[in-house]
Structure P
Amino acid sequence: MDTVRMAVKLSTALEVREYVLGGHATVTFVSTKTKTHLTYRVTVCKRDARFHFVWVHTSRGYRYVGAIRGVGDFKSRSYFVPTKKSLPETHQYFKSFKWIWGHIYNDSLPSNMQVFHYGTCCRCGRTLTDPKSIELGIGPECIKHT
């Protein structure tokens, strides 16, 4: 039997930030003003957990956008930055995520934006089946390791 993934709304900037930085997140940002949406995949760097890599979903699959750096380093701020292989800072996908991340990092979720995840664990990427896990965006085994 196929599991149907339903959209689960994340309501606060803190929920979004925790989900996005979980290590293996797929999240969709929807503008209620323009009725457009962008889906991003964010994964933690295996060599340095202070870095998370960001991809955007396009009609041709996922494209690498840039990196969130400084995660967990409380002496410095967390920034979204370009890397050697990322899209240029002038690209719309880069500018969009940078704008979104700036708001989320500063604990403000714009009133004209909705954020959704699709029933997958933010840490391991597995499909969630338990209603409480779906609500939290993380599975019971992964939550033990946070």
Structure Q
Amino acid sequence: MNAKFQKSIEKFPRYMTKLTKLSPVQPSGLKNIPKRGIYVFYEDNKPIYVGRSRNLTQRFRQHRQQSSDQHSATFAFMIARQDAEKKGVNVNKTREELQKDRDFLPFFINAKKRVSEMQVKVIRIDNPVKQTLFEVYAALELKTPYNNWDTH
């Protein structure tokens, strides 16, 4: 195994232990978070999505603002797409088309509100390579239903 890769991942079990032991941050408590790192959205005390950012405060704002589009509120967009499909809305369109679709739009608005009410856990990881690798590791360990690694 590549030594640099091995060194990058050897701390992941410790990071995971630290992350899972953290208390969730309420949406109102996001002022005192690290600048960059990994975050996990929780709903009903269950981890449902892992993400990463070099500017966590800005990223949370993007995930939660009603004015955010499908490029900024990607997690909410995934939720909306799944919810809309369950209700019979045709979601076999591009993301741009869906964002303009009158049948889809209420699902996207509701999903952004739902995300804005979720709890979050955050762990500081500054190195972008370690962030990338740990995002996948954490999502697999936590079995988050909304991480899928497909491109869009």
Structure R
Amino acid sequence: MNATPPANTERGTGWVAVQFALMFLLLAAGPFCRGQWAGVGTWIPGGGLLLLGAWTGMRGSRDLGAQRTPLPRPKDDGQLVTTGIYAHVRHPLYLSVIALGFAWALLWRSAPALAMAVLQVPFFDLKARCEERWLRKQFPDYDAYARRVKRFIPRLY
């Protein structure tokens, strides 16, 4: 699968624009289309995903530190981070947004929000693949790291 940045921007600003559009639609769909199925059975998985998303996002931001950038292309003077949460998953910040999207949809019991959360999965997979091409060019050790550490789910994917 060949992932090229939307609008072919040099640092990947197109990816960020699409990401914010998806996130906005998901956030809006929750309260505007809430309560579409009955029951409180979504509170436990929704709450669990909320905690997972918050934890991975905070850990990913902390462990990435000064290497963090809002764009998918790494900083020219950056360093490869492979410790902390990055020793377990290569893209914890994307995992965080995915988990939070599913949590939001489940807690609002919103089918449109759930659909947007599902759409985020292939989007972030493509965005991660694009980012990884840049990382491979910039960091010779990235291939070995990618063989050891899975993209989103430890030991699985």
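What follows is calculated from the coordinates using simple rules that are stated; it is not laboratory data. Just so it is clear, the model here is predicted, and its values are computed rather than measured.
P, Q, R: which one has helix-only ellipticity at 222 nm (-39500 (n - 2.57) for each DSSP H run of 4 or more, over all residues; to 500), as calculated, at -20500? Numbers along the way, then the final one.
Values: P: -6000; Q: -14000; R: -20500.
Checking each candidate, the match is R.
Looking just at relative contact order in percent (Cα under 8 Å, 6 or more apart), which of the labels P, Q, R belongs to the structure with the highest value? Write down the numbers at each step before the final one.
Working: P: 28; Q: 36; R: 32.
Result for relative contact order in percent (Cα under 8 Å, 6 or more apart) over P, Q, R: largest is Q.
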